[in-house]
Structure I
Amino acid sequence: MSTLLQHLRTLAHANRLANLRLHGACLQLSQAEFHASRVSFFPSLWATLNHILIVDWYYVAALHGERNMRAAFRSETPFDTMTDLAAAQITSDERLIGWCDRADDDALTATIEMIRSDHVQRDAAERVLMHLFTHQIHHRGQAHAMLAGTHVAPPQLDEFLMPSEAHFRDDDRAALHWTEEDLFGPASASGAAAGVATKVATRVPR
């Protein structure tokens, strides 16, 4: 397995972890707070999180070769409540993880067809995945900023890509029943313990 494939698997898992934290915070909002007008490209948490979801639906369907992928855009805001939206996002996130975990290196270079309104766009799966991950992070950052304007503290969203920082995600992994190997593969996960031990050792006064 290539390093690129493992990185993409890690990013798919990181997306699930980030959504777990962000949605957990948003679930503490009232319905009025969830829908409230705010300053952002999509001017509410409701609209922004729905947008992330429907775009995920589209690209995940394309990766799976589903020809009805444009059904994702039937509504810009298919879910009215955070509870229903969060449940749908979990399903989508798990489908994305499943695709990445089943993929091999050949799958990354396979051509993915994306049906647009007036043409069919074609790109390698690895490019589609990087576009999708970037889109998720971009709009999740907007939601994070809007959440800062509420009574709910925005959660940390960038602690998922360093094997040596496993202690920052203990609760998340427990909630998802994951191991460090699920996130990074066996080589990186086993090496993380040595990295932490080295870091701790350097702090011991001589």
Structure II
Amino acid sequence: MRLLVRTAYWLVLISALSFFPVLQVSDAMPEPFDSVWFLFLWAIAVLAIAIATARYPSIHVVAVSLLILIGSFLFLRNQGYLPERPNGVDRSILQHARELLSDEQHWDRSDSRECKRSSSRVTLYCALYQASYQVTGTFRSRRPSLQVVRQMIEERWPNRNYQHRLAGFNADQQVTFADLQQLLGISLSEIDARIARDSH
């Protein structure tokens, strides 16, 4: 019975640690720290902390609680429940993305999220990807500029049930190039409004 309880405890603990501190930290990190290798090494480190402290119950409880607390915070941030404040960098990213999609000839309306920084035809996702690299030298999929675009898609084009909002919107046959331009325009306006609001 004792072995069964311990086994159940570790199965639940590993599941919780995998979802919270491991996956959420990976999703919140910029490239190249969101790579498979970083995810693997971070998972090993988290598991090692849990195992190494198991001999000392009080330390184990504190360590595991702290890891899950960090993961929970990042989960809430990644899901937009704890929104990150946008700044001028986010505005620049959206402006650059808009320039990359300045005419329909440069628009790739597939649902691909495989992005090449040198490509002349880009999807909405890849325009934001390239723009992020142009402005910051890296890419983070949950930074405010991208989150605002996702939010505008949900608000202005509701009930579309896209599996991936940026890719789904881009490949939606009902979406026109004018819609794409409108999306980037209202996203820029929303960023400006939030920056102005935060400055007061």
Structure III
Amino acid sequence: MRPPDMTDLAVLRERHPHGTRVRYMTGCKCMLCRAANSRYSTERSRAIKAGDWNGIVSSDRARAHLLMLSRHGVGRYVVADACGLSPRLIAEIRSGRQRNMRSRNERRILSVTAEARGAGTLVHAGPVWVQINRLLREGFTKGQLARRLGNKTAALQIRRHVVTAKTAMRVEKLHAELMAGGDVCGRRQPVLRSIAQGSYR
């Protein structure tokens, strides 16, 4: 049975003149239409060899990639800006409403990485707090961390559920620097606690 949203062949014949591939696909095998189909096949083969084929493909790979980017804090507007497609198209593909797409658009979406996220993009705060809690266990105080992060007060002011990508990158950088640098002043407290408890050797 023909899908209800598919255009009738008779209508397609009326819309497309001889010498076009669409007219050929409707069943016309005149010389002009056969030549148009031959040109299409030749151009398609050339594009495939050059890695620039723009045929119809499933949207599944692009959708999985968009969902992965979303988990890393890269939203549809950032993706759209990075690959030059409309935010609406990105949303349609990500939701699964658009099941097929052009191969060239798929390649453009797949080329976007998590590095494209904007500084103000909201990301999950879980990894941020894992790093902060590790530094706190090492003896750094919240006030010390806040000052090293550039805060004007001694309060960390970091939300528990979501943070901006900029904050996440600052915490990640600070965590790497402090854990690699062996900061003596910041790591003094565990030693003092051990001495007070009589367990320091």
- request: Have a look at I, II, III and say which one yields 0.70 for FRET efficiency 1/(1 + (r/R0)^6) of positions 44 and 100 (r between Cβ atoms, R0 = 35 Å, to 0.05), as calculated.
  value: I
field: For 28.6, 97 (Rg and Dmax of the Cα atoms in Å, calculated) the corresponding structure among I, II, III
entry: III
task: Given a value of 15 for relative contact order in percent (Cα under 8 Å, 6 or more apart), point me to the structure among I, II, III it was derived from.
output: III
statement: Working back from 39, 32, 18 (Cα extents along the principal axes in Å, for residues 68-131 alone, computed), options I, II, III, answer is structure I
message: Comparing distance in nm of label points 7 Å out along Cα→Cβ at positions 76 and 116 across I, II, III, which structure shows the greatest value?
response: II
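Throughout, read-outs are computed from the coordinates displayed, never taken from laboratory work. Only a predicted model underlies this, so the values are computations on that prediction, with no experimental measurement involved. Cβ atoms are built from the backbone, for glycine too; each structure is taken alone.
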